[in-house]
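We did not get these values from a lab; they are worked out from the coordinates using the rules stated. Keep in mind it's a predicted model, so treat the numbers as computed, not measured.
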Structure I
Amino acid sequence: MFIKLYLWLKKHLLGIDIRKPLEIAIANGLKIGKNHNIREEVIIDPSHCFLISIGDNVTIAPRAHILAHDASTKYHLGYTLIGRVTIGNNVFIGAGAIIMPNVSIGDNVIIGAGSVVKHSIPANSVAAGNPAIVKCSTEEYLEKRRQQMNNHPCYDDSYKINVITPEKKEQMINEVDSIGFII
């Protein structure tokens with residue numbers, strides 16, 4: 001009851017938009033495909049989200065930023081740089097990555113955590129770093145991981161965070177000497 005009253009007060013008395021940031025961005029022109037997984041604290045440029053399009057089957061990990069503007073020139077030139085951002089289908093953008101204006105990310109791309117994407121990334125590639133550069137093809141990266149799965153522990157969904165038992169946590173602690181894999 002208290003939460004409903006609190007939300008009503010925020011919306012009607014204070015004029016605060018109580019929608020989630022992604023809902024607001026879509027209402028303001030963000031184009032986004034189906035089956036997306038946009039995690040907590042992702043920032044999609046609120047002032048220029050209409051210049052951003054995101055394809056199908058895209059995951060954006062926590063604290064990533066997608067920017068369609070760069071105000072570094074505003075004070076000096078009186079203008080802010082703007083540019084379209086296009087993210088293809090089947091893309092993963094790692095935690096804390098920053099996608100800058102005027103960037104296109106192709107289909108089947110993996111962007112490493114913490115990367116700063118200043119230039120377009122071609123389809124079927126893995127890019128990482130600051131600035132992000134292409135490291136290998138997506139297939140080469142996935143094959144490397146497939147090989148690692150043969151030599152490291154793999155865990156089913158009974159090990160996921162919301163259902164894992166204390167015993168299974170202890171098992172993972174004991175088994176994961178460097179890396180492991182979970183569904």
Structure II
Amino acid sequence: MLTSLRNNYYIFRHGETINSKNDVDYGDKEYVRKILPEGIPAIKKLGEYLKNVQTNRNLTSELLRCVQTSDIVSGITGKKFEKYPLLIEYMDNSFAGFKLRMKKLVAELESKEDLTYLICTHGAVISALKYLLTTGKYEEQNLMDYPKTGTLMIIENGKVDLLDFNTP
């Protein structure tokens with residue numbers, strides 16, 4: 001485990017889409033897929049939880065499903081999200097290219113200290129952040145190790161906690 005994490009992270013995946021619900025590839029709908037109404041209650045619960053979390057920087061992927069999700073959270077918390085291109089889903093030509101982009105992301109996030117980040121992104125990016133921030137390593141077999149939609153991942157002091165907001 002890394003002991004030199006400089007910041008804390010509250011990371012969540014976009015709301016449920018038809019693709020995430022059915023575990024199928026986005027294909028040519030990568031940029032335009034919307035979240036499903038049935039996933040919104042979990043996002044709202046997550047937003048209620050985040051109301052009392054002090055953050056310094058709030059980032060979102062620029063893909064529609066993340067923008068929609070972060071807009072819902074923003075409406076509840078008052079936290080404004082900045083679109084951050086490095087948070088886009090795994091669409092690189094190779095795992096090596098994706099891993100390089102994720103290392104760049106972590107280096108940028110960790111370049112300042114004593115910040116608390118709130119991040120809305122995609123599954124593969126969440127798995128990369130989880131492993132790179134806690135172990136400093138990320139391998140292709142870790143690519144699918146991410147929480148379901150409606151779950152908040154908290155990384156503080158190199159420790160990972162998950163809060164599931166999907167229950168009624």
Structure III
Amino acid sequence: MRQLLLLRHAKSSWADAALTDHDRPLDPEGRCAARAILATIERLGIAPQLVLVSSARRTRETLELMEPLPGNPRVLRSTELYLASPRQILDQLAELAADATSVLVIAHNPGLHDLAMMLTGAHGMTLGGPGSRRLARGFPPAALAEFSVAGEWRTLPDGARLIRFLTPADLQQAAT
């Protein structure tokens with residue numbers, strides 16, 4: 001069984017209109033959320049072997065604030081993950097080595113949300129479970145979806161099952 005973790009970057013800043021979208025940093029709320037994600041990952045015993053991260057500044061800063069991640073995973077920065085579609089993300093996953101059993105993808109919406117919905121089989125279907133229903137409502141900044149994957153990476157979206165979906169509100173509740 002494989003583990004796929006989809007993490008939307010933490011909340012970014014729009015304060016500097018001169019910056020391109022690719023170069024937007026995290027805002028203070030996003031910086032706090034990224035640290036809360038790390039605490040949650042540690043509490044849950046999640047230790048990805050590999051991190052695929054978009055080349056955008058906000059995704060890289062999210063990862064930097066989460067380091068060191070449990071298990072000291074290998075990190076691959078990918079320009080292809082910047083504003084990637086679900087198909088582009090699946091293509092990246094299909095190229096992974098067979099021995100990669102736990103992967104964290106840090107990227108953007110709408111691609112992450114659309115991929116998560118595809119993995120739940122939610123397009124045109126009734127969603128099962130509270131996590132799936134919450135996921136259908138959106139994938140906010142700093143949200144984390146965990147899937148178990150039966151089979152190879154290249155067989156996705158088949159064989160995926162949503163294990164949990166955590167939002168920043170969940171992370172705040174867990175910290176108190």
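Upon calculation of relative contact order in percent (Cα under 8 Å, 6 or more apart) from the atomic coordinates, which of the structures I, II, III produces 11?
Going label by label, the one that fits is I.
Given a computed value of 19.9, 61 for Rg and Dmax of the Cα atoms in Å, which structure among I, II, III does it belong to?
I
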